[in-house]
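Next up: the structures, one after another.
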Structure 1
Amino acid sequence: MKKIDVLCVGNASFDMIFTVEHHPQADEKMTASSYICAGGGPAANAAITAARLGFKSAFAGYLGYDFYGNSSMIEFEHENVMTSFVIRGAVPTPLSVSIVKPDGSRSLVNYRKSTKPLSENAIDFSNIEPKVILFDGHEPNISLVLLELAKAKNIITILDAGSLNDGTCELYNKVDHLICSEKFALELTGENSGEEAIEKLYEQNKNVVITLGSRGLIFKNESSSGKMPAFNVDVKDSTGAGDVFHGAFAASLVFGMTYEESLNFSSAAAAMSCREIGVRAGTPDFLEVEEFLRTNS
């Protein structure tokens, strides 16, 4: 039996990130001031975050047998992320291109071609016993299988609901913790504000967080509710900050933090990741987050 702390299930992609002086206009040619490339994807970034924080993590999902898939596997191995549950095939690895502006905001283009969700029996999870399972909704079939395993073994489950799609709609009311973007919350509930949306979501899930980007987050569970502001940092690139938040939240639950401690810790890790170009370049380790919290409390 493979005992790990955090299993992250969902999307892995390869990111190409260009920094520019201003947003390109129609038909404009411009030169990027910098360029980096690295593995990406919500669940993949979360797995790297948990490992960087000192926890044993694994990623379950798809990568192609191409340059981008090979590069991602090398990164996983370098970061000590378990890859036993990575399925590889001839379909190309999904790609993401980010254009990052001087204020750290970015535009993002994803390319998945014919990549389809894995079948429910694509991965054998019978020899794994994670403490926390994090889903990003991109692999709904294997996620539903894992939810049954989690219920049987009292494993904590979390959904990173970044966007409204078939997977996140299927999972949001079945996991123990729903952490969603404001966009997801408003589109799903039809409400006009996060405060109104969280009340509706709470009827479906008793641990709800809505992330608001630079405005922080709001949360509601059976014992407390409230708001947390975002930490003030020099933002160079906000790409993947939400992925870091989710990975850090999963790790903090393994560590045994209280709910609000987990939210504060995860907010700090996410903010710190924005200080560098490329999410993985800025993802901190546990001691770095502790020091940041000591000096920014």
Structure 2
Amino acid sequence: MDWLNYHHLRYFWMVAREGGLRRAAEKLHVSPPSISTQIRELEDALGEKLFRRSGRSNVLTEAGQVALRYADEIFSLGRELSAALKQAPSAKALRLHVGIADSFPKLVTQQVLEPVFALPQVVHVICREGKVEDLLAQLVAHRLDVVLADEPAPGSLKVRVFNHPMGECGVTFCATARLAGALRKGFPRSLHHAPALLPTEGTGLRRSLERWFQTLGVTPRIVAEFEDAALMKVMASDGRGFIPVPSVVAQEAVDRFSLRIIGTTEKCRDQFFAITADRRIHHPAVAALTRHHAAAVADA
């Protein structure tokens, strides 16, 4: 393909952003069949299907997700070009693409990114959440500048990436007031056979918990497992079981989800890493967040 029809790309971009042909058609003031035709022409030009049917809806294929990321970048650059010609303040914004593992605490993410927003240059941060494996694939393809995870990149990766430790902390166990009151006495052995909401197997925190439980001879009754730490807290607030959280964000569980602390241990640790594709960091925003890691994540 020698050239790309950006008119077709814009139609695809609008459908993906709006979540369907009808809403995109209303925004673009054209008919849904017209949009559908132009998306098919784009697919023919790219040689890939960008959408697939799922029930009554169209969802992005893997190629569609890649195309959407590039479309976001293309049309964002177009807006920046317009702003630059108008000498708008946002014209010189530095873009930072951050991948955040589902299990990485949101409050820690906020703390880690604080040095980025303190830079003298305006930074436009784009955050994408997902599984570590998927995010690392985007990192090595240079679609992300850095990945934040609660475990180092596995050594089994076929390409080399670099782990930058951001800190670590103990683990605090929380539950609703009634359950916390019952489990507080005799902690941590009180967790034996107690209802538990845990991170999914294979995550850094889950492995650390399993080693600690095994040392104690404690076997909680697992009610549910979660990739999303925020969803785990929501379920805990409904009284479904106790949850483990990094001690650095335990107060958030208390304040935002009305949970109570059962107990804390320093023998079970949760770690935080920034992962980059290159040993030598060239991106100034990535350099800022890795350089300030000691202040970003306090060792609780």
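No lab work stands behind these numbers, since they all come straight from the coordinates. Everything numeric in this text was worked out from a predicted model, so none of it was measured. Cβ atoms are built from the backbone, for glycine too; each structure is taken alone.
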One of 1, 2 was used to calculate mean count of other Cβ atoms within 10 Å over residues 103-110, yielding 13.9; that structure is 1
Taking mean count of other Cβ atoms within 10 Å over residues 127-134 for each of 1, 2, the highest value is that of structure 1
Highest-scoring structure on Cα Rg over 2.2 N^0.38 Å (candidates 1, 2) is 2
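If relative contact order in percent (Cα under 8 Å, 6 or more apart) computes to 22, which of 1, 2 did it come from? Can you show the working numbers first?
On the way: 1: 18; 2: 22.
Structure of origin is 2.
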The value 5.1 for distance in nm of label points 7 Å out along Cα→Cβ at positions 79 and 263, derived from one of 1, 2, belongs to structure 2
From the coordinates of one of 1, 2, distance in nm of label points 7 Å out along Cα→Cβ at positions 31 and 95 came out at 2.3; that one is structure 1
If helix-only ellipticity at 222 nm (-39500 (n - 2.57) for each DSSP H run of 4 or more, over all residues; to 500) is calculated for 1, 2, the one returning -10500 is structure 1
Comparing 1, 2 on mean count of other Cβ atoms within 10 Å over residues 135-142, the highest sits with 1
